[in-house]
Structure P
Amino acid sequence: MDKWNKLCFYMSEKVGSEISEREYEKIVERGLEILGWSEYSGDFEIRPKFQLGSVKNKMIPDFVVKSNITNNKLFIIEIKSPKLDLNDIHKRQLLTYMRQFKLDFGLLIAKNIQIYYDGKLNNSDEPILLEKIEFIRDSENGKKFTELFSKDNFNFEQLNEFAHNSIKLLTDYEIENQVIKILKSENFKNEIINSISNILSNNFDRSIIIKALEKITIEIKENSNEIDYSVNPKSYFNKNDYNVNIKNSKPISKDYSKYIINSNGIKLPKNRLVLELVKDFITKNPMNYNDLKKLFKDEYQGSIGVINRLDEVNQKYYNTDKKRHFTKTNEILISKDYIEFVVCNQWANSLNIDNILKLAKNLGYKIETLES
């Protein structure tokens with residue numbers, strides 16, 4: 001706990017609210033030294049310049065922490081003045097550096113510390129915020145942070161385990177919210193009423209049951225004492241509150257269901273199902289790109305979208321192999337107005353694929369599901 005309390009003292013308590021980013025840089029450097037990293041020993045570089053293509057195109061991250069033995073980069077740190085609230089612009093700046101150097105972990109530091117992940121477990125277009133840690137003395141979260149990011153204890157096996165458990169908690173929380181949304185919907189309320197009616201119809205006349213139901217109110221609502229996790233989401237560092245065992249935790253479960261389109265006998269995983277569906281549809285129904293975007297709505301997939309223009313995808317992911325789309329030559333599609341576009345390949349669970357299955361049914365396709 002001593003290391004964390006020292007970080008709180010130097011990086012928060014002793015810092016004025018009007019300190020500039022450049023002044024705060026020196027304080028973060030001291031914080032790294034508290035964690036055992038030394039610029040003198042070659043453990044990190046401050047504002048190193050990396051050339052990207054043309055002479056004018058340079059990349060200058062605030063801190064690059066590396067191994068002084070292999071010289072391999074370990075993680076990136078971007079800092080902002082403590083008076084600033086960290087936002088999506090700062091996050092995207094950090095992500096650019098992480099993807100350029102192919103690093104799984106990065107830190108954003110200002111009035112708090114944010115740990116981001118962009119490794120192989122990330123199926124999203126954005127980096128995953130694994131943890132946000134406030135500068136509060138004797139914080140268990142802070143203590144765990146120093147254990148993960150101190151030089152003498154740093155190893156990727158431990159960090160990847162931390163990422164895995166954090167993502168599982170976040171995924172479970174998102175699914176939980178989806179279930180709550182369904183439970184609170186009007187359609188589900190009607191299903192409950194129909195179920196009650198069916199159960200009672202064995203003993204009572206259905207017309208009487210309907211009249212009785214009209215005189216009562218059925219309501220599903222969230223408990224008033226429920227914690228608002230939209231501000232402080234479930235935390236890996238508070239894992240004991242959620243019964244997560246690091247040593248014995250199993251990999252995040254995946255849905256390996258296969259699908260067959262129109263009884264053609266070809267078994268497809270979720271992402272290939274979407275690709276073949278879009279490909280077949282535009283072959284039979286040529287449409288302009290904007291009309292296709294309206295049909296295959298972005299929200300059906302989530303943060304990335306079902307389809308995207310090829311030029312935009314190439315520009316957005318120019319510095320990474322993770323383009324999150326089907327981009328092989330035979331997978332690139334062309335709209336009626338001659339725009340090349342690609343289909344997203346990120347369909348991690350049954351929640352977003354259900355949107356596509358419903359759309360396929362509305363378009364006249366027969367989709368057979370083979371459970372994993």
Structure Q
Amino acid sequence: MSGSTLGHLFCVTNFGESHGPAIGCVIDGCPPGMSLSEADIQPELDRRRPGTSRHVTQRNEPDAVEILSGVHEGRTTGTPICLLIRNTDQRSKDYGNIVQTFRPGHADYTYWHKYGLRDPRGGGRSSARLTAPMVGAGAVAKKWLAEHHGIAFRGGMAALGEIDIAFEGWQHVPNNPFFAPNTSQIAQLEDFMDALRKEGDSVGARIVVEATGVPVGWGEPLFDKLDADIAHVMMGLNAVKGVEIGAGFASVAHRGSMHGDELTPQGFRSNHAGGVLGGISTGQDITVSIAIKPTSSIRTPRQSIDLQGQPATVETFGRHDPCVGIRATPIAESLLALVLMDHALRHRAQCGDVRLPVAPIAAHRPDA
């Protein structure tokens with residue numbers, strides 16, 4: 001299947017199916033000499049793994065990563081790194097009732113028409129299970145970017161369904177099951193999800209991710225712009241239906257006198273551009289917001305058709321996330337890291353020798 005590889009110089013090829021024996025990825029282009037072990041990768045996978053709270057799918061996967069190649073005596077060799085994650089808790093029988101039908105809002109219908117067949121076991125390649133290898137690859141990218149450029153990543157949930165989540169501090173994100181930068185609304189979110197689960201329905205979410213410490217100058221005009229590649233990879237994440245960079249759609253109501261981020265010798269006064277101008281990083285924080293649609297696999301009966309085009313009613317009884325956005329924060333962070341890693345190597349290859357007579361200004365001074 002084409003479309004399973006991301007990147008130009010830091011290439012990640014994703015493989016496997018939701019209910020196959022294993023999933024994983026091959027990373028080609030990781031620079032040699034970086035110390036790397038499973039212990040560097042596993043914490044990121046643990047953030048994403050299923051079964052971590054009552055609000056997500058109860059599929060119990062340890063998501064234990066194995067490094068099969070590309071590392072010798074604890075250091076990357078510059079050759080392809082293969083990461084393997086074995087599936088251990090498949091329940092394919094849960095999908096027996098949808099083999100002959102299509103779930104509304106799911107990829108069942110389009111996969112069947114494109115390939116002439118489909119894997120109904122958990123959605124096969126269309127499952128969010130396939131995001132786990134990308135989180136593993138993202139952990140490798142995060143480590144290199146932190147060591148070479150001091151880049152850090154953070155993210156959180158900004159809205160759950162119709163509930164807007166007030167930002168109260170990034171330090172709160174690890175302390176609740178929603179990855180919310182908030183403490184005052186957690187009980188409300190818990191009650192909302194409990195009621196939703198009882199109804200057998202699902203809901204969407206908005207996730208915000210940021211990268212701090214990104215140097216000035218990364219990105220390629222015209223069609224490999226940094227923000228274009230970020231939007232491309234985020235739209236490749238399951239259930240994403242919208243991507244905003246910086247102010248995003250709010251820019252429509254801005255005046256140019258307000259939207260353009262003014263520069264001073266002390267730094268930028270704002271960051272409506274989201275850290276990217278002309279497709280090239282400004283040195284400010286890269287800010288991205290994504291909209292995630294409601295999960296399509298729900299218990300609520302829905303109207304559909306069968307393989308013969310006849311009317312059918314579909315109910316899905318497998319283990320599913322009532323909101324796939326709850327576990328999306330570490331995935332979105334990893335995808336952003338993969339794009340920045342690729343552009344870091346591309347910039348080094350073409351423009352690594354560029355030197356300016358003056359240093360870049362400070363990244364972001366909203367109080368200037």
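What follows draws every value from the coordinates through simple rules; no lab data is involved. Keep in mind that what you see is a predicted model, and the values were worked out from it rather than measured. Cβ atoms are built from the backbone, for glycine too; each structure is taken alone.
Starting from the value 12: which structure in P, Q was relative contact order in percent (Cα under 8 Å, 6 or more apart) calculated from? Checking each candidate, the match is P.
With mean count of other Cβ atoms within 10 Å over residues 126-133 coming out at 23.1, pick the structure among P, Q it was computed from. Value 23.1 for mean count of other Cβ atoms within 10 Å over residues 126-133 corresponds to Q out of P, Q.
Set P, Q, criterion FRET efficiency 1/(1 + (r/R0)^6) of positions 134 and 166 (r between Cβ atoms, R0 = 30 Å, to 0.05): the highest-scoring structure is P.
Out of P, Q, choose the structure whose coordinates give mean count of other Cβ atoms within 10 Å over residues 14-21 equal to 19.2 when calculated. It must be structure Q, since only it matches.
Across the set P, Q, distance in nm of label points 7 Å out along Cα→Cβ at positions 214 and 334 reaches its highest value in structure P. Structures P, Q were shown, and Cα extents along the principal axes in Å at 69, 50, 38 was computed from Q.
Assign the value -12000, calculated as helix-only ellipticity at 222 nm (-39500 (n - 2.57) for each DSSP H run of 4 or more, over all residues; to 500), to the correct structure from P, Q. Before the final figure, lay out each step's value.
Working: P: -12000; Q: -7500.
Comparing all candidates, it corresponds to P.
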